[in-house]
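Undergrad: Next up: some structures, all given as structure tokens.
Any read-out appearing in this document is the output of simple, stated calculations on the displayed coordinates, not a laboratory observation. These figures come from a predicted structure and were not determined experimentally. Cβ atoms are built from the backbone, for glycine too; each structure is taken alone.
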Structure P
Amino acid sequence: MGIERTMGFLLQSQARTDARIASYFAKADQRMRRLERVLATNNRVVTGLVRYGVSLRSDVRRLDKAMTRLAKAQAKSEQEMTKSEEKLVETEDKLNGLIDVVDKSIRRNGI
């Protein structure tokens, strides 16, 4: 009868151990599925960020080119403005000279 009891005890022990191991495996499977979902979500987020980054980089390059064109146009406009100002000063000087000549002529002729 001692052997039967020992065998029964061993079988019960083995059954409890098997049940615990099955429970551990079930929990591990749940964790694995949860981790796979999290990983899939992370992959989607990273992919979206990469796409956004590429798009953003493209926008920055486009804006950089536009700013370069704008700076060149502004520099050209400033050069033209300077030339216009110089011509205006030259025209003003000539006009003042002409006015002086006319004034002198009027004074000389007594008009």
Structure Q
Amino acid sequence: MNNEPIPVKVSVLKVIYSALFPIKIRLDALLEDVYAKNLSLSQAELTALLEFRSASATAELMLDDYLEQAEENEVERLFLPAAEFSLLLDLSKTAELSTRTPIANSGLWRH
């Protein structure tokens, strides 16, 4: 894998961040329903839900940090380490997958 830093526009990071927000809210709502025993999930569904929530939370934390760095340094582009860039992409894809994955015969598009 190439270890060269990846240039990423801050505007792209903001788009990803704003797209994650409603996903995270819906995942939180599903988890609240599970913990309040208003929604019963299989072990596989609960594992998937927790994985999706973990991915969205981790991506959000990374993006918060990147956006704060960009604001502090007043830059429009950040140079992310290749491994972090790859991780951010993987986490974002996992969070996005949650919108298409049925959980409890429903999904985030309905919750």
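Undergrad: Just checking, which of P, Q has the largest value of distance in nm of label points 7 Å out along Cα→Cβ at positions 3 and 99?
TA: Once distance in nm of label points 7 Å out along Cα→Cβ at positions 3 and 99 is worked out for each structure, P has the highest.
Undergrad: One of P, Q was used to calculate helix-only ellipticity at 222 nm (-39500 (n - 2.57) for each DSSP H run of 4 or more, over all residues; to 500), giving -37500; which?
TA: This value belongs to structure P.
Undergrad: In terms of FRET efficiency 1/(1 + (r/R0)^6) of positions 43 and 91 (r between Cβ atoms, R0 = 41 Å, to 0.05), which of structures P, Q is highest?
TA: Ranking P, Q on FRET efficiency 1/(1 + (r/R0)^6) of positions 43 and 91 (r between Cβ atoms, R0 = 41 Å, to 0.05), first place is Q.
Undergrad: Further question: Given a computed value of 31, 14, 10 for semi-axes √(5λ) of the Cα gyration tensor in Å, which structure among P, Q does it belong to?
TA: Q
Undergrad: For distance in nm of label points 7 Å out along Cα→Cβ at positions 27 and 51, which structure out of P, Q has the highest calculated value?
TA: P
Undergrad: Same structure again: Between structures P, Q, where is distance in nm of label points 7 Å out along Cα→Cβ at positions 59 and 75 highest?
TA: When distance in nm of label points 7 Å out along Cα→Cβ at positions 59 and 75 is calculated for P, Q, structure P comes out on top.
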